[in-house]
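Below you'll find the structures, each written out as structure tokens.
Laboratory data are not the source of any read-out in this text; all were calculated from the coordinates shown. This one's a predicted model, so the numbers in the text were calculated from it and none came from an experiment. Cβ atoms are built from the backbone, for glycine too; each structure is taken alone.
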Structure 1
Amino acid sequence: MTGAPEHPLAGTDRTPLAAELRAATSTLVDAQVASPRVDAELLAAHVLGVGRGRLALIDTIRAAEAGRLRALVARRAAREPLQHVLGTAAFRHLELAVGPGVFVPRPETELLAGWGIEHTAPGATVVDLCSGTGAIALAVATEARPGRVVAVERSPEALAWLRRNVDGRAEVVAGDVTDPDLLAGLTGAVDVVLCNPPYVPAGTPVPPEVSGHDPAAAVFGGPDGLDVVRPVVALAARLLRPGGVVGIEHDDTQGDAVPALLRADGRFGEVAAHRDLAGRPRWATARRA
């Protein structure tokens, strides 16, 4: 009498990838992760060293790989940022090293970077204030043809990540945007100033990935969220040559406030408000008069 057929994976060290992905997704759903299936697939792709799109071509993975995947899923379920788990963050055409001590760049900032690239003429001088990982500075440096890109950051922890990412493709300056003498040698000589400052109003609820991992100083900008934006407006006005442009990202509650600050400075014209892909107020631009 013949017994039941043996499972095709019995006696092997392999496990079905589809089952691992279902379990990972379920774990992340229970943890209230915003995009559980996507995160599960990205983690699996990371473990296997393939692009996410190639997962559909893989039937089984080794038990050791499944174990690594489960360990990474557990970290993500604890609401550690996906980018910290992976060790990198995608930004436009870049893969940036990220981790504790530096703000993880967000997709909406790609719009501001794109605007900056469009306004960077060959040979231009570009300054990225509150640079963090260097996402904006590197996007401009690699996609436009600037003559000089300067990335400014004050946090020692973030500076370490910035220098690692820049790797000679931009100049790194340790400095505070509230310092009245910052970049004194570039006064009136800059073509484009870009900035993604801390702008979330104090006390605003944020996801666990932000509250537990992004540096608070890179997220919150005082009671109204504008404590850093105000000096950035003044600094940009000093650095820019006549006709130079500035772009500043802001909170979606500041769609009127930041353009108003640019107008009130008195040294800018062509002040414009911009929305992100979700239709929310997200960044403002102006031209030095």
Structure 2
Amino acid sequence: MKVTTTPGDCDKVNQIVPIMQEHLGPVMNLARIKLLAFVLQALCVVQTVSLHKIASAMPTCVERDSNLRRLQRFLAGYALNLDLIAKVIFAPLPVKTGLVLSLDRTNWKFGEVNINILMLGVTYKGVAFPLLFTMLGKRGNSNWKERTRLIDRFIRLFGAECIDSLVADREFVGKEWVEYLNNRRIRYYLRIKQNFWLRNPKSCQDVRAWHLFHGLKLGQERVYDKLFLLKGEYVYISGALLKNSDGVPELQILICYNRPEEAVATYKQRWQIETCFRAMKSSGFNIEDTHLRDIDRIA
């Protein structure tokens, strides 16, 4: 059974093919480029990674089974250059400067296999576009080397000058990681745990992070214009008492190396990568339903 397609579906395919040709043309023939464009359009229609459903919705003049066999051959025998795919995703973005990048991790389990993805997205109007990612091949958090390789890859592909800042949650804090961001002059707004120790470099006194924000009322912010030491690295501290996703007041403490007065407002954009993950998973393309175990195939 084939899903009915409209002339508008074909128009959308025709719009994206030239963009894909610009970046993929040197390494991929036109037939394969058109196949990818058909798949993208079909994904937006059926909103699932099920190959049978995608094949049914592809705006081609052939039957579903022919589309399905073509898809299966492509996925089994062709290795996509993910750097080029990132360029294809980046190309249509109407804004390419002053970008806020959001770093986060998503995972699921299929049988005994842990699928763990470290993702770097560009925030834009409520959703982060999943630009670059690393299949971690392990459980738990990423390490600082895995994160720096992802950022270095972004800079190699798109340049550091287009980055305004990087936002990331509490699991993305550590001496080597913060040192790397400081040395590369990448502005960041990273959330830290309330019980972290901070040192006043002038008095050499240590204080828990939460103590610096004692007495804040709901919705209030506090910004410190002096540097503190966190794990041996100089950082500025900002914080606010805000409601979390469950509606419960929660202290949000952020570190950065400059412009601490922009920390709370900029960090709010981090949630856009959560929207991205929902779109990939339960509220979108249901990527968990691939039932794939091999991380290269999932990538």
Practice task
Output the label of whichever structure in 1, 2 has the greatest value of distance in nm of label points 7 Å out along Cα→Cβ at positions 52 and 68.
Solution key: 1
Completion exercise
Re distance in nm of label points 7 Å out along Cα→Cβ at positions 124 and 268: value 1.6 computed from one entry in 1, 2; matching entry is structure 1
